[in-house]
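Every number here is computed from the coordinates shown, using simple stated rules; none is lab data. These numbers come from a predicted model, not from an experiment. Cβ atoms are built from the backbone, for glycine too; each structure is taken alone.
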Structure 1
Amino acid sequence: MTPPSVFVSQSTSNQARLTREQILAALEALNRALAEREVIGELCMFDGAVMVLAFSARLATKDVDAIFQPAALVRELAHQVGEVAGLPVKWLNDGVKGYLSARHDIVSGPLPQFDHLRLTMPTPEYLLATKYMASRIGAGAGEADDTADIVFLIRHLELRSPRAVMDIVTAYYPPRQIPVKAQFLVDSLFEEGRV
């Protein structure tokens, strides 16, 4: 496996951040572990990993949020890869499950592919909808904040109004589930001229 120094980055906060190169090295190690077992794994990545790998919109992310199959085996192998490489315990996790839509639009997009690991991601519209639903606004260093990703995706999709954003979100989630804080956040982004 790749030496740990390739994986672990230093950050100005106490929390390690995973760069593009580190994520790719970890995924390659996971691919090799799957190949040793002659199993094809699938990962549908969300959140920061997509922003780093598919859009180059960020330099790093704290983890790789994904849903994956076969779940138990991928989880076990990811844990082994993480131990060898000195990665955070939950460098690959499925915490995003709480934000999945019944309309699960995914693509392979510009993600790398491996012989025993297939990578997919939500469409940009679906990713925007999941970010909108989470609408985390960090209050300090090291806290999760979706604002920059939401701004990036609104610009990427060339949306011109809060209504256009809401139309996308309601295509994935029922209006009654949409948090009011998300609506306020997007309204303020347009009012402040950030998008």
Structure 2
Amino acid sequence: MNWEAIGAVGEMIGAVAVVVTLLYLVKQIKQNTESTKAVGLQTWQSDSSAHWLTTAANREIGRDGAAMQYDSRNLSDDNWIAVGCWLLNNFRQYQTTFIMHERGVVDDDLFAVEMRMAARNLRIPGIRQWWDAGGRNQMSPRFTEALEAFDPGKDANWAWTKETGFVSTDRVESLSINSQPRSAR
């Protein structure tokens, strides 16, 4: 065997080694991508849970949020900022879902649920007042355009009244806090 033949065999072995290494790297990149998506989704879920658990634990923000649903004039001088910040956080969570969906982290089903919730929230008069007064300007133009164009369908929202408990409704008037200003209650 001459040196040229040995060199050719060496080149062949080297080429096979390069192909095997590339295939291994592709597999590792896919695993890393999936892992990164899983961490991103877990972080999103933790943030979302923290937002809603804070709302559940803070009776004032829950009560004030319910009071402003029909008309934001139901808020008082001392709670409008807290409710505005709560709405901003809420819609930023929706925006995060939108961005994560664009990047392939959030699947189509979860994206549709979150966008439907956000679009339905914009049907609530007090939330729409906040949105139109400048809430939309706190969001990215892409998200704002997509949300305002999103059709949430005819499925109802849910509400709660003392008389009926939880109810399925698309009528904000049936919420337990009506349109009376706080001073009239």
(request) Using helix-only ellipticity at 222 nm (-39500 (n - 2.57) for each DSSP H run of 4 or more, over all residues; to 500) as the calculated read-out, with -22000 as its value, let me know the right label among 1, 2. (result) 2
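Assuming 4.8 is distance in nm of label points 7 Å out along Cα→Cβ at positions 34 and 74 as calculated from a single structure, say which of 1, 2 it is.
Working: 1: 0.7; 2: 4.8.
Here the read-out was taken from 2.
Using volume of the Cα convex hull per residue in Å³, for residues 42-105 alone, single out the structure from 1, 2 with the greatest value.
Values: 1: 96; 2: 76.
Result for volume of the Cα convex hull per residue in Å³, for residues 42-105 alone over 1, 2: largest is 1.
Work out which structure the value 163 belongs to, where volume of the Cα convex hull per residue in Å³ was derived from one of 1, 2.
On the way: 1: 113; 2: 163.
This figure was derived from 2.
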